[in-house]
Structure 1
Amino acid sequence: MAGSYLYEGDGLITGWHSHEVHQIEYAMHGVVEVETDSAHYLLPPQQAAWIPVGLEHQAVMNADVKTVAVMFAPELISDAGGRARIIAVSPLIREMMIYALRWPIDRHAGSAEDEGISDGFFRTLAQLVSEALDHEAPLSLPTSEHPIVAAALAYTKQHLASVSADDVSREVSVSERTLRRLFQDTLGISWRTYLLHARMLRAMALLAAPGQSVQATSSAVGFESLSSFTRSFTQFCGETPSGYRKRVAGEQV
């Protein structure tokens, strides 16, 4: 009916795959990225990625990552939706996911009593996860099958420290006006909005690393002044970069 899986170790790229079960993956430490055909998601510490049954995806586990995944039979969560989501994890869901490690997904069948306990446990956790799916965190970037837009997205993400619209236009061989039109038509957002969101998500990942300073993060994602970075980060995340860094560090401990 359900089971858990612990990943801890080196960086890993899973490759594209899908599951015959629902999966929720919780980042205890480090940062995980999940990509589907429609979006690129960032899973920072203390957040969980929801991946419904049958969804093609690939995950990138950054170095020193530690995650707990719980897999559910499809009938346990009927209103799963057809796309990935990042959700905030309540203390109760977090503790239950950690406790679920006593029942690995590849376990041998136990006694009838133990199986009864695990079934009841996972039914309760599935209900909590189902309720949490209504509270999605805006931690994703759009993707596109349009060749020019896809190339522009990739180049932008690879050069967050210094990229400009002019750089991207030259790289994909279109004018800035055409670039702006393509982004609006295919993604529904401007290139500058995409750039800001990409910088904020990368900043969140960087700030989750031990010893990473706010100043170094600001420079790494292309802000000329610390004050403008702090203002943008606070508007996007609802807390200052230093506050976010301290909170994540404390939660990891």
Structure 2
Amino acid sequence: MRTALITGGSGGIGKACGRKLAERGYDVVLAARREEPLRAAADELGARYVVADATDPAKFAPAVEAAGDIDLLVHASGILGGTYARKQTFEQWQAIISANLDSCFVVTSAALPRMAAGSRFVFISSSAAHEPMMARTAYSASKAGMNAFAAALAREVDRDGINVHIVTPGPVETDMLTDVPFEMYAIRAADVAEAVAWLDTLDPSVDLPEIRLHAITRGPSARPPVAPLGAQRRAANP
């Protein structure tokens, strides 16, 4: 049985990836910092779980120890935060960079010794890596950094037979959108999970650096736009 370790596995894209991979017969190990939602997600999916912090090498080590040999690592943990550069504190900047970028190194460094030829990394990025968001300087920088990290890693580990992929979605219907103050077209977390699962069907000889996913906004395939709580509050209090 192949083993998949998923960071950010307690909800959102991470949980959706866990569900899809469990359906495909993987031994899924979910990792996240908060035990209660993590345990609930694992129970729901029939997966294993380990409380672990992807920003801290010592606190992430238990996750890779529990996983053993890792065939697929999906790095889906991260936060959407921050504000305008003129308002943001250095502490806020550090927290976002740590969660979204430092974690890439922590997770990779821990997992690499447990990965062999034919295994894969999948980094869940954001369209902000290519189209930086106003008032999200730290988030945009962290996701651009993630993409650069993954691209450099791919050139390092190809000689070991390890593939590296980036999945870059636009807005996704998750709790991260709660405070967004406007309606938007969004894809589902399950759509991202489908892309992740498909990547692991590719022959290892195929190099596919990045998949970008965006919602269709016109025509019969378009879903209704999402109105996050922030947008609802704004409409109620113009």
Structure 3
Amino acid sequence: MSASSPLLIPCVDIQSGRAVRLYEGDPDRETVYFESPLAAARHWVSRGAGLVHLVDLDAATGRGENRAVIHQITRELGVPVEVGGGIRTREAAEALLAAGVAQVVIGTAAVKQPELVAGLIAAHGPERVVVSLDARGLEVATHGWAQGSGVSVGDLTPALSGAGLHTLIFTDVTRDGTLRGLDRELMRQVRALWSGTLIVGGGVANLDDVALLQEEGIEGAIVGRAIYEGTLPYPLPTPA
């Protein structure tokens, strides 16, 4: 891969205190990869990760929370972390930022309370706030992907841009954790809807998907099962 290769951000999904991956976002269809989320995060840092994406699945689905584990990772990891999952109030977001999280990732609240995103960006700057839109097709799903919102990605992007958002994460829920590869046409549609930094996820499987990102001008991807199971090398191979 060239020096302009897309940024690949390892994901550590945390459920019941363990590092897992879900199939199509279903909390009852999990694979446990590490008993310790901190060990999982350290593993990817040892392989060269300069940023780790943490998701509190229990907070996202309303089953509980893993904030103590997340705070420990933030303190001890040694590289920046971004955190998503169940951050639906300004107080929750600012508690994470105060604990040293580099970026908070707002999902459901970006749909239900768009003023929250604008307020956080105004208070902390666009470099500390990311919005994640998880969708089936272009319809945004909320509450840990359990509910359809009736809102499309294109309905939200103008206001997010107007609020000063720089980075958008888009996840294709129907492919997440499946290793089916990215949906090129869907990626192309989302790229057309967002002119800022775009990070995508959902089905990333191998180097073909990295090539797709380059071809479509997408800045990066959240990667999970593919790097845990070795179908995508991490770090990416250097060109000969």
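Tabulated results
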quantity: Given 12.5 for mean count of other Cβ atoms within 10 Å over residues 14-21, calculated: source structure among 1, 2, 3; calculated: 1
quantity: Ranking 1, 2, 3 by Kirkwood radius over Cα pairs in Å, the structure that comes out highest; calculated: 1
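Quick note: the coordinates plus some simple rules give every number you see, no bench work behind them. Quick caveat, the model's predicted, so the values are computed rather than measured. Cβ atoms are built from the backbone, for glycine too; each structure is taken alone.
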